[in-house]
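Just below sit the structures, each encoded as structure tokens.
Derivation of every value follows stated rules applied to the coordinates shown; laboratory data play no part. Quick caveat, the model's predicted, so the values are computed rather than measured. Cβ atoms are built from the backbone, for glycine too; each structure is taken alone.
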Structure I
Amino acid sequence: MDKEHSVIVVSGLSDETKKLEWATNHWQRHGLKPLVYSMGWQNNETDFQPKLERLTATVDRLADKGDTVSLVGISAGGSAVINAFFERRDIIHKIVNICGRLTVGPQSGFRSFDSKSS
């Protein structure tokens, strides 16, 4: 059996997975198996750690199957994939960060990360 290359595509704060599924539906023709993943930014969890643990558990599950695993993160998902890479750098093949913040930003109030993710 050939090894699959799974790509976990992590959505941004809007958690709009349907659009990402549409945008990635042709990847299999190019040897990539996309898995659009919602971090659950809008759920009632205020702590990032459980969200990250669920993402790394998904990485582990795919790696345990023998898949090569890469991650693509959009916006806040970009920050999540970087954190996942730090947790599983021995497993994750590559990461791509699309418009994700790499440092703490100056926004406060309704545009802040805290208000958008809790």
Structure II
Amino acid sequence: MMIGLPRLSDFDAMLDGVTMEVLGETIQYRLGGSSEWLSLAAIVDYSDQARSIEGVDVVDQNIRVSILKSSVPEKPSSAVRIRLAKCPGRTFKPLKPGSDESGSDWVFDVKDMMPGG
């Protein structure tokens, strides 16, 4: 057994931060009860999802956001508000927040807060 050699997991925080900055996009994030918007790097997946309603096929836009826990230590609540660069003029709230498989990110879907959204 070798002692003193670094493990890949020793670099997780650094690698997560660099990956988020390089691959992510800048979102605006506001804690519930606050008026201040924070700029954060996040991975945002703007996928479409097909589903059937009473035999009719429809397509829903399913936006999924991943934010580092080191940037947002507290689990996002429904009082949090988010603005996405690719959806100007719209505000969202987190739905079903939880940890990703690595445990380093919060991952959640979003709900449009606009009337009818």
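Have a look at I, II and say which one yields 1.06 for Cα Rg over 2.2 N^0.38 Å, as calculated.
Details: I: 1.06; II: 1.27.
This value belongs to structure I.
One of I, II was used to compute helix-only ellipticity at 222 nm (-39500 (n - 2.57) for each DSSP H run of 4 or more, over all residues; to 500), and the answer was -3000. Which one was it? This value belongs to structure II.
By the measure mean count of other Cβ atoms within 10 Å over residues 26-33, tell me the structure among I, II with the highest figure.
The structure with the largest value is II.
Taking relative contact order in percent (Cα under 8 Å, 6 or more apart) as the measure, the highest value among I, II is held by I.
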